[in-house]
1. With FRET efficiency 1/(1 + (r/R0)^6) of positions 44 and 92 (r between Cβ atoms, R0 = 41 Å, to 0.05) computed per structure, which member of P, Q, R shows the largest figure?
2. Given a computed value of 1.45 for Cα Rg over 2.2 N^0.38 Å, which structure among P, Q, R does it belong to?
3. Say we calculate distance in nm of label points 7 Å out along Cα→Cβ at positions 28 and 60 for every structure; which of P, Q, R gives the highest result?
4. For which of the structures P, Q, R does the calculation of distance in nm of label points 7 Å out along Cα→Cβ at positions 20 and 76 return 2.4?
5. For which of the structures P, Q, R does the calculation of helix-only ellipticity at 222 nm (-39500 (n - 2.57) for each DSSP H run of 4 or more, over all residues; to 500) return -17000?
Structure P
Amino acid sequence: MTNDSGNVLLALLTGAAIGATVGILYAPDKGVETRHKIKDKVSETTHDLADRISHAKEELTKSANEKKDLFDRRLDEAITTMTYKADEIIATLERKLEDLRKKNAQFQK
């Protein structure tokens with residue numbers, strides 16, 4: 001979840017909680033009933049927010065693990081490719097060195 005969408009979610013939840021609280025306060029109920037309704041709404045909103053945070057955390061962890069696995073696979077592929085290239089370069093250099101030795105041996109005669 002990006003920071004902007006997290007801020008929007010927080011703003012929406014805050015607005016909903018404030019709206020529900022104002023609505024309850026203006027309702028023609030007894031004080032005990034109003035406090036009970038406020039307590040229930042706060043509990044409900046807290047539970048909902050905790051669920052959303054938990055879900056966002058799970059998704060972020062899942063995404064991070066997928067990216068890490070992809071990075072590890074690509075790194076292994078790159079290392080393998082570089083190893084093959086290094087072997088090819090070494091073999092080519094050894095052939096050229098052998099050619100130079102032969103040419104040098106001919107000049108030494």
Structure Q
Amino acid sequence: MKYLTQPDADEYASWFRCLADGTRLRVLHVVASADRPVTVGEIVEHLDKSQSTISRHLSVLAKERFVLMEPDGVRTLVRVNRECMSTLPMAAAAVMGANTTVRSS
């Protein structure tokens with residue numbers, strides 16, 4: 001049996017800590033559900049939270065590469081990192097004992 005390595009465990013723990021916040025999950029859901037990059041202002045409108053709160057959560061999500069942010073003049077466009085759609089479930093499977101280990105790119 002192949003066991004989860006410490007570097008992989010540390011990486012996955014960081015991902016799961018990032019997602020362990022309800023507002024952050026809602027922010028990620030809004031971004032991931034959009035068929036195009038969205039602005040911070042659009043996320044604020046959908047979630048009825050302050051711009052500073054949304055920006056703080058986006059910063060955490062971007063640090064873990066769940067979202068990608070790009071400046072567009074005076075606004076910032078946010079899109080989901082589609083690689084997470086396969087990498088995150090594979091990380092959860094590895095934690096649960098499947099013989100699949102995933103390293104972030």
Structure R
Amino acid sequence: MNSLLDVDQLRTFLAIVETGSFTRAAEIVHKTQSAVSMQMKRLEERLERPIFARDGRASKLTEDGDRLLDYARRIVKLNVEALAAFSDFALTGRVRLGVPDDYADRYL
């Protein structure tokens with residue numbers, strides 16, 4: 001094990017854990033369900049151990065998957081922080097929302 005973990009695979013892994021479903025995770029990460037499955041297969045190959053125990057359509061974390069979870073959260077968070085530190089993009093200004101009264105009363 002001498003190469004790095006893929007942050008995109010870790011982000012997908014976290015989406016699966018948070019949603020409890022490969023299909024719902026695929027929607028969150030904007031990939032197909034088969035692409036998500038392939039990413040997890042590659043992550044398991046990279047780690048040289050299974051991270052999900054499959055029981056029919058349900059998938060639960062293995063002990064190794066549970067151990068990976070904390071690392072994945074920290075790696076993804078640190079990646080986001082690093083990108084934000086070098087971003088020159090800052091949001092400023094106001095957002096105005098125009099809504100008819102009948103919608104405003106009901107939905108806002």
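1. On the way: P: 0.05; Q: 0.85; R: 0.40.
The structure with the largest value is Q.
2. Structure of origin is R.
3. P
4. Attributed to the structure labelled Q.
5. Q
Values quoted throughout were computed directly from the atomic coordinates according to the rules given, and no laboratory measurement underlies them. Here the structure is a predicted model, which is why all the values come from computation and not from measurement. Cβ atoms are built from the backbone, for glycine too; each structure is taken alone.
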